[in-house]
1. Among the shown structures P, Q, from which was the value -9000 of helix-only ellipticity at 222 nm (-39500 (n - 2.57) for each DSSP H run of 4 or more, over all residues; to 500) calculated?
2. To which of P, Q does the computed value 150 (volume of the Cα convex hull per residue in Å³, for residues 11-74 alone) belong?
3. From which structure (P, Q) was distance in nm of label points 7 Å out along Cα→Cβ at positions 91 and 107 calculated, if the value obtained is 2.9?
4. The value 2, 8, 15, 17, 16, 14, 11, 7, 4, 2, 2, 1, 1, 0, 0 for P(r) over Cα pairs in 5 Å bins from 0, in percent was derived from one model only; which of P, Q is it?
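Since every read-out is calculated from the coordinates, none of them should be taken as a lab result. All values reported here derive from a predicted model rather than from experimental measurement. Cβ atoms are built from the backbone, for glycine too; each structure is taken alone.
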Structure P
Amino acid sequence: MLRWLWLTLLVVVLDLASKALISHHFSLYETMVVIPGWFNLTLAHNAGAAFSFLANESGWQRWFFAIIAISVSLVIFFWIKRLQSHERWLAIALALVLGGALGNLWDRLTLGYVVDFLDVYYLNRETLTAMHWPAFNIADSAISIGAVMLIIDAFWGNEKHDDNEYKH
């Protein structure tokens, strides 16, 4: 099922290209409103993990998260390699997660932080207060979509039975 690695490559290319484009045209924390009250482009740097977990540490987290990303990426690669041809949904899910992991790993290794820029929020028009989801990127989106697909597969995927198991 390694043929699905084209999807991994697509995620990495789109992720890195979008991060380079935003980084080139925006200053840190600069914001451009795309859909008022719902969506902005905002350049942010995240030295931590999801939701800026451990972002304020002294720098050791960069290597810690890089080692985790490399380890998980290797496991996913060999998992995809072992899949059978009928496990297409699982292969797509894993390819998305792998692409996201590699996109963020590249940032972490080359920059020391992950570039985030997608800013989804809800603006309460009565109080003029905004509730922001943490900024994210295409890699994070691919990981999230792949993770949801993995959960769907775990609960509703085709059960695998050995036909010989039921023969007498």
Structure Q
Amino acid sequence: MENLELKAHYPDLQEAHHRAIQLGAIRQWCVSQTDTYFLLSDGKMKLRQVQGLSAELITYQRPQHQDAKRSAYQIYRTSEPQALIKTLSMLFPIDIIVQKTRTLYLWNTVRIHLDSVHDLGNFIEFEAVIGAPAHYEQAQTCLQELQHAFAIPGSALCASGYYELMQLRLLKP
């Protein structure tokens, strides 16, 4: 599967909620998530746990740049996350754990994530699934519209995901 995503620092999540509602986006839920990242030589692998839901093992490859990024991913759902962590950590050491509160809105074909990430701050992320080559241009247009609607300056865009941002934070003295 593929998606196109854009992530930005967004200090005022209340403003983001307001703008999402003004756009006609539909709020789906607000949950606490824990993402356990495993150390790989190539690509990313994380186990996402959400209370009351099946856990998801997500593997993905995504370039590092500020503009919208095309990401290829696979998802495996499990009802036994602790057993999976134990098994995986025998082969791949646990690297970083990211905890966040995420609110999901849906707008057209785009998922709008409003994230409060422990130790990193507040972010907004747009994800548009790309189901066919023609969808790529449509996804790009939607993400540009959302960047404008949420008044996100280019300087706020993130080239990295939470994993890389957390690595940087942990490396700072």
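1. Of the structures listed, the value fits Q.
2. Label of the source structure: Q.
3. This figure was derived from P.
4. P
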